[in-house]
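Every number here is computed from the coordinates shown, using simple stated rules; none is lab data. Computed from a predicted model, the values in this text were never measured in an experiment. Cβ atoms are built from the backbone, for glycine too; each structure is taken alone.
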Structure P
Amino acid sequence: MSSDPGREIEESELHKYNAVVQRVERGSIASRAGIKAKDRIISINSHILSDLIDYNFCVGDANVKVLLERGRGELIEFDIEKDYDEDLGVAFESPVFDSITRCANSCMFCFMDQMPDGLRKSLYLKDEDYRLSFLYGNFITMTRMNEEDFERIKSLYLSPLYISVHTTNTRLRKQILKSHKAENIIKQLEELTSSGIAIHTQVVLMPEVNDGDELIKTIEDLSYFYPQLESIGIVPVGLTQYREGLAPLREFTEKEARAVIAMIKPYQKKFRRRFDKNLIYLADEFYYKAGEPLPEGFEYDDYPQYENGIGIARYFYDEYHANLSKIPSRIKYPKKFSMVTGKLGTMALANIVHDLNSRVAGLEIKLETVENKFFGGGVTVTGLLTGRDVIDHFMKKPKEIPETIIVPSVMLNEEIFLDDITVDSLKSELSTSVEVVESNFKSLLDYILK
């Protein structure tokens, strides 16, 4: 420890950021050095930490000098020797140490604006922070970025970034985002990609707004940025029952969904010939709405927009077939359970569940298709089902509540549903066993076999 900690840092800088340690890994370098939860790390090697990006860059050195504040103003400095690129073993309360940049757009399709009142505050947070885009793959419109942000991205090579484009027509983009700051997206993308920054892009597609010829223009404009352009994800607009006073939007019809698929296919084939990848990926909803088969696994390449809900059904299906040899013809202990899913999930899982029930003696899985009454029937993805939706579904027939209910992890955040109902509350209200299983086939198989 230093005898005069903080001497190299100006007083105004000491309290500028709030890098509070949430936890210290047991046996880690930080633990052995004496760093504790609730300590506020100010700098590493005299570099003030403004976010997790700064921390990751600074902590890689073999010799690090960590200045922190403990309690009410006690400054402590640790001199630590470690292997190069070895982490200290700390987790922070937030990935940004000042404040998250909030979205100032009023997008005509924004899902946050379609939520009911009374949910926990974090669900209403609309971030527009390039740091979270780099760290976690959050999509941003770049309407809150300034010259300093662009320079930092380029100098630190923060790549890839995830960009919500929606359209390359500047006039239409300003209309969609309802923001006069929706600058020429092409110029912004040129600035990033010319510096080697890779980008994943997203288009939230709306009937009679940014589809048709507008979508063709967007695809052709974006393809110019290959190879820095790594993907174009196209997802349909999601609409809840809470749209009073909002822009008049509607869902895609079956015919329109087929038209979108037909429009995209030639571009996918062209890009595969030219770039050896599809480059454009449609959300699963388009195929289910159109009644058309999902693309083959190879057509999703390395599933670059999996976290955006694109390719999840195909990945699950292919994972199932890859594990067929591990599926026994009989299980030692008979197992019977019900598995919760949304309407889209049922379309993806029905054949697999039927095959498992036929293939494995002693196994009985019932697929429970839960209607999303919380957000409205137009919301069909499993991840937006709430605890109350699940409870109400099973309480329709209280005498037939199964002994075990499987809830996919995609519905939860640390064992809490969107409506703040916990897994324990679900167990209590239904008086039954509830198990949480990760949203992939391997985890389901592990549960079956355990």
Structure Q
Amino acid sequence: MNGSAARNGGNCSRPRVMGLEIEAVDAGSLAERAGLRAGDRVMRVNGHAVRDVIDFQYHAADEAVRIGYERDGTARSVEIIRDPRIPLGIEVEPMRCTICGNRCVFCFVDQNPPGLRKTLYVRDEDYRLSFLHGNYVTLTRVGGAELRRIVSLRLSPLYLSIHATEYPVRKRLLGLGSDDRLLEKMRFLADHGIEMHGQIVLCPGLNDGAVLERTLRDLAAFHPALQSVAVVPVGLTRHREGLPVLRPADADAARDILAALADFQASCLGRLGTRFVYGADEWYVLSGAPLPDPDAYEGYPQIENGVGLVRSFLEDLIRKAETFPGEIADTLPSLWVVGQSAAHVLGAEALPVFRRIRNLDLRIKAVPNRFFGASVTVTGLLSGRDVLHALQDEAGPYRVLIPPVCLNPDGLFLDDLTPGDLSRELNRPVRVLAGFEDFYG
């Protein structure tokens, strides 16, 4: 569960059982010429019942598309013959996602401060969002009908939040009332050719040590259907009043985890031909260990989960540096805003590359997280006010460089400030980084 449905165009409530309202029809489109209008309710496509946009897109992919719909309570139908490469020109209502019924002891949504926009408190748990947007889901509320639908519509790959495979541990971690039979569900998906990727949120003292070893052994049995597993440290904010007491990961825990993962990777390389399990960048930062070489990430299958993100950035930087100018005109000093966990490695490995450009005055500004608390150190969870507070004592002219991971698709920080708000408050130019040229352009 990750609370991202609203960012990805979904409305979270109980899903409608049947029918899909047309919200807009493009002028001059095939749908308009066939007589379809906004407000019509699509009930069937090529004889198949429709309950969401996935059904609609899957069954409307043929050359001949017969659409059964209702208008003002009257059933109608129309057939459209087309080149499948030409869109129908229909915009249907947003998908209504299902809500998480788990009570995970580490749920990040429960650790949000009060007063944020409503979408940040949504506990989405929907396999469709996993397929469409890469959201991690537990499958605890997915039954036989949903599993068969996943297979029938080829909703692959899926991204699974696993955490542990032994039911007593899963019960404690996820707050389960009964055994959700996760491994049986995964076996069904694997046997039917559905690709999966997994994650384990590591809570020291709960699912590390022997529990982690058992979990990884169980999961490796699903390879190659289960392509990869990420192990990420639990994120704990300062807003945990009334929540279970959890121990944050520290340097010792990070070293133990990396050692365990290295042993398991070596075993998997020999048996499966892949490392299979990967540690998040945060483990390396916490332990002080160097980042693995690029080849160790095997194509970065878990990069959206913070696995290999820094190494990938550095490798891309080294490749693109060949195109950087040797010199630029004098320009404002630049402060590159990052979370505290990334500051050291970027300062050691990225800044020297940029500083080959003569007249480029670039500094890294490591920003403490006051919004969530000092234990949250990743760049993507910085708020606008965190940045303002960190820069309030910076004197002289400068410009601020903001990584795009700090913003949602609407250009908002977690606290709803915008880069424009920062610029006005600081009376300094603020740029959202879109590419390497933004560092020196």
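Quick check on the output: 0.50 is FRET efficiency 1/(1 + (r/R0)^6) of positions 144 and 240 (r between Cβ atoms, R0 = 25 Å, to 0.05), derived from one of P, Q. Which one produced it? So the calculation was done on P.
Please state which of the structures P, Q yields 2.8 when distance in nm of label points 7 Å out along Cα→Cβ at positions 224 and 256 is computed from it. It was calculated from structure P.
Set P, Q, criterion FRET efficiency 1/(1 + (r/R0)^6) of positions 176 and 280 (r between Cβ atoms, R0 = 30 Å, to 0.05): the highest-scoring structure is P.
Set P, Q, criterion distance in nm of label points 7 Å out along Cα→Cβ at positions 104 and 288: the highest-scoring structure is P. From which structure (P, Q) was FRET efficiency 1/(1 + (r/R0)^6) of positions 120 and 216 (r between Cβ atoms, R0 = 35 Å, to 0.05) calculated, if the value obtained is 0.65? It must be structure Q, since only it matches.
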